[in-house]
Every structure is written in structure tokens, then in C-alpha cells.
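Next come the structures, one after another.
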Structure 1
């Protein structure tokens, strides 16, 4: 049996994304996440990363061994995010990390490390609901793989979302099966299409992650990602530039075959991201364009730009090009 959660929110919490997105488009050249969040929640909301001790079917032999060639979860887990602490302890640590700036903000528990739907539902429910019992937590963000979602779990999320904000984020990474095979992803793009479609059909807020610049992918391939993924019933999307992390199989591949890789300068990546935006469904909310791993873990040197500095440069270039998200988007 599942632990019963307390009602803290009403069904009216789920207002029209379409109306808010249109308002954002009038003010910005792309559907940015901060604007969406302010409109959606009516107050500041911060994600707190959670490491709930999950593993991955691509590591334990169910799908494969060794994981994805680019993967090192240490590269994106903050210091307070450790499976040695309980979920409640991690939330408290995260709140202490953030609340020096915003004392009254609410939080989303972001189950981020590895595959956060990869356990029996009864065990998953205990972990999710421990997070939801915290008085400052108003919802969950669940990061997972598209081959680790069941109809039973979708039904459970649908029940939770009557009282809490629930988002499922899928690591899609590429729409090309040859790339997914090369990075040892362990699933096809069609698996992602099926998972996103079923999740959205269940009425659950659905997000996707893509990596721009994976080995072997051309500029045209990357733009085709935008066209293909725009056909999916997504709400949010996260873009990441390719980063090479020490200790990964991809780092070894780079050492042995540097010709397989193309690394963009900040200016080149901004142009690529804008080209991508022009083809992207204008209803999608863009959560991020870059990821920022600790410098000591990186093989390839990055740009030395903080996220807000990158966004400033991107928005300046959008104005210079007089373009916007969805400029060349074609709906079916």
C-alpha cells in the first residue's frame, strides 16, 4: 500500500500552459523557464537535487553494463546531494544552501541522480512521499530513462498531481538511433517517443533532455533533433552542450579518437542554439541551454561563462538576428 499524502494544493493549480506561453512570447524571444515558473506558481520556487540511491538498468546488466559513455553523476550533483543522507536531510541541506537569498520560497524535490523510477512502485512511493511531507516542498521533478516507465507508475503520478506539481523528465539525448547506440544508451528514439506520449496522455507535465554536439552528429543532424522533438507532446526541454567528464568511457574515446569530436566555442554554440530554437515548437518551455560541471572534472575546457552570462549573450544575439523560438517551426 502507498503512504497517503496530505492535500496541500487544489486542482486549479493546473492552469493553462498555452495562455502563459503566449504571454511569455510577447515579452521574450523564447519561452524561458523563469517566466514560466513565476507565472505558474505565483511565487519563487527552487529545485533541490535529491540522490535517492537509485542505480540504472544500463549499469546493473538489465539493459547493459558501464552506463552511457558520457555519464558521471558526480558532474551534476551538488555537495548537499548524497545518498548517504536521508531524503529529508538532503532537502534540509538544500534549503540551507538556498534560503540565505530567498527566505520564503517553496521547493521542488528534484530526483536527479541516475534512474529515479527504477524500483518497484511500493519502494518508489515511500521515497517520493518522504520528500512531499516536507512543508516547503510543493512537488517533484523525476529524472528518468524512457525505458523505465510503467502505466502503473504513470497512474500513481497522475494521482499525486491532484495535490502536487509533478514533472517527469526523460533523458532522450539524441533522436538518432546510431548515436544512441554509439553512446551506449540502451534504448531507441522510438522508446522515447512512446514514453513521452504515454506520460503526456496521462496528464503529467513532461520534459526532455538533449545533448547538442554528440560525436558524429552534424549541424544538420542537430537541427533535425529540433524538428523531430517538436512533434512530441512535451512541456519543457533542457539542452546541454557536450562536456567530457573525467573517468567516463567517452573521455577515453576522445583520447583515442579526437577526430570524432567537435567542441564549440561559446559564440559557435550560441549560433547553434539559436538555429535550434528557430525550429523548436514555440509552446515548449526552455529550461536551460548549457550545463555546468565542476572544472576539476572536465577534460575539455569550457567557456568560463556563468549561466546568466551565457543567457545574456544568447538573448543579445537573438535580438541582433531578429529571430525567435519557433520562427521556422512547422506544425503537422
Structure 2
């Protein structure tokens, strides 16, 4: 997949150079962002879904499928670059976020205007470029026309859902919707569908799978995708910055209405009004490390962490039931189980 991404960027080199005016340097930043890290979760689930639906890794269409699956990483790049602007995040994977990097470039060059506005403007454009190029990479992957026709509705649904999930996320923050249901709806569309369910669906239709396998994949993908995001909720509060590449307690400072927060608040409202008030007054503020540590202890004491772990286990068990009863190949089932465990028990 790394090779497919590198080849795609190289294929755009002449066109990018023809624009001039610093565009090459900006695109190089996007390329470095895409290639420098990430777990390639989405392309790997799509590829594994294809294998599990009978795809032949030694067959004549394998290279085209790899390119198509790798296009998901450009969608991910677009989502991350834009998400970092929305959340005002300063680091990603241990590096400055794209908008911060270009703001610093502006500041160093002493250009006119506000560095922050320039940084955000460039990052928006580069995120847009990544999304446009994801389409290009998919449609020019070398797939048969009939395969492209099968893939197109899944690809379209995935992009619409993830943007809808992102909208729900920011709307919940400003409306201060504190319900578990609202947080789970965000998880369903911003993460579960986009991270695992639709990539698996994509892999299945690439292989020409039947409706029964697609249904099983989608159930498996939804459950593991939700468990993946619940693990992310925990890491956003308790993760080690040296491992996650993000500041400690980042979700608390940015005001994310996660399921972890909603469960804690639900319990606090019923049993400890002072704790509920502390949670409401703290989230989304510039917390000190000591305040973050206090909120961490509170989340544990209110039982929210235990309840999240229980939900992860329940969702994972449900996903494995769907997988085990599916018509996926034995190799595919094994690989999907391994991928699911890695996604739901990760530390970064």
C-alpha cells in the first residue's frame, strides 16, 4: 500500500509542477503527511475484506485492488487535516498539524496577514486535494468497468456518512448534547461506518461478494468500528502522548462529547451533582495537567471507564458471532479476527 500511494503521488508530479508558485512545496507537505505514519486501518480492512470474499492476491486484478484500497488513505488524510483544524489540534503523529506547520512558515517568512488564517486556509485546500485525489486514485486504479460500477455506490455512501458524522460531532459540541445516544450516533457515522464497515463493504463488492456476506461484513464492521472508537475515547483521555502523538487529555481540552464523557455524566447526575458540575465546567477549557489528572480520576471513580471496557467486549463478541457464521473464507476470518483485536486493544 505504501508503494501504491508513492506511485500515485509520483503520477501527479508533472501536473503539480506545472502550477508553480510554491504549490509543489505545499503538496510535498501533504505527501509527507500521508506517508509518514498511520496504521492504514481502512485500506487493510478493505484488502482483508476482499481476501475473505475470495479475492486472489496472486490474481491479475490484485494490483488494481491494492490501489483501490489504498485510495482510502487519501480520504483519511483529508479527514485528519480538516479535523485538526476543527479541533484546533497542534500535533498529529508527533508532528505539528498541517495548519500549524503552514502558520509557522508564514510567521518565519514575515508575510502579510495573520499566520493562523494562512495556515488554516492552506490546510483546508490540501485536505480538499487529498479528497479529490482519493477519487482519482480509485477510478484510475485499473479496475474493470463492472467492478467500478459496483464500488461507486459504496464509495459515495462512505464519504457522505463520514462528513455527516463530522457534522454531528461539531454540532453536539456547540449544542452541548450530553446524551449517550448522541455520542454513539457520532461514533456510528464518523468512525464505525467509515473506518471498518464501509472498507469491508468495499472489499466485498470488489470481489463480487453476495448479499449475505456483505450483510455479515457490515454487522461485523459496525460492531468493531464502534469498539474501535470507544477505545479511541479512552486513549483521548488516558493515552500516553509519547505513544499516541497527541497531547495528554486532548479530548477533554477540545470539548469532545464522547461516550466516555456521557456515561460519566449520566452517573454523576444521578449520584454526585458536584462531580457533574465539575465535568460540565471543565470540558472544552484550557486545562492544566493537574486538572486533567483530576478529571481522569473522576471518570474512573464514576465507573465510566469500566462501562466502556464492557461495551468494547460486548461489541467485539457480537462482531465475532457475525463473522463466524458468515461465508467468508477461513483465511479471511482469521485475518479479520486479528485485525479486530488489534483495533480494539491498541494503545495508540
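Give the label, chosen from 1, 2, of the structure having the highest value of distance in nm of label points 7 Å out along Cα→Cβ at positions 103 and 135. Before the final figure, lay out each step's value.
On the way: 1: 1.5; 2: 3.0.
Top value of distance in nm of label points 7 Å out along Cα→Cβ at positions 103 and 135 goes to structure 2.
When distance in nm of label points 7 Å out along Cα→Cβ at positions 87 and 311 is calculated for each of the structures 1, 2, which structure yields the highest value?
Largest calculated value belongs to 1.
To which of 1, 2 does the computed value 0.9 (distance in nm of label points 7 Å out along Cα→Cβ at positions 39 and 199) belong?
Values: 1: 2.2; 2: 0.9.
The read-out was computed on structure 2.
To which of 1, 2 does the computed value -11000 (helix-only ellipticity at 222 nm (-39500 (n - 2.57) for each DSSP H run of 4 or more, over all residues; to 500)) belong?
Values: 1: -11000; 2: -24500.
Derived from the structure labelled 1.
Could you figure out which one of 1, 2 the value 20.9, 64 for Rg and Dmax of the Cα atoms in Å was computed from?
Working: 1: 19.2, 57; 2: 20.9, 64.
Clearly, the read-out refers to 2.
Name the one structure among 1, 2 that distance in nm of label points 7 Å out along Cα→Cβ at positions 215 and 239 of 2.4 was derived from.
Working: 1: 2.4; 2: 3.6.
Computed on structure 1.
Read-outs throughout are calculated quantities, based only on the coordinates presented, and are distinct from any laboratory measurement. Model, not experiment: these values are computed from the prediction. Cβ atoms are built from the backbone, for glycine too; each structure is taken alone.
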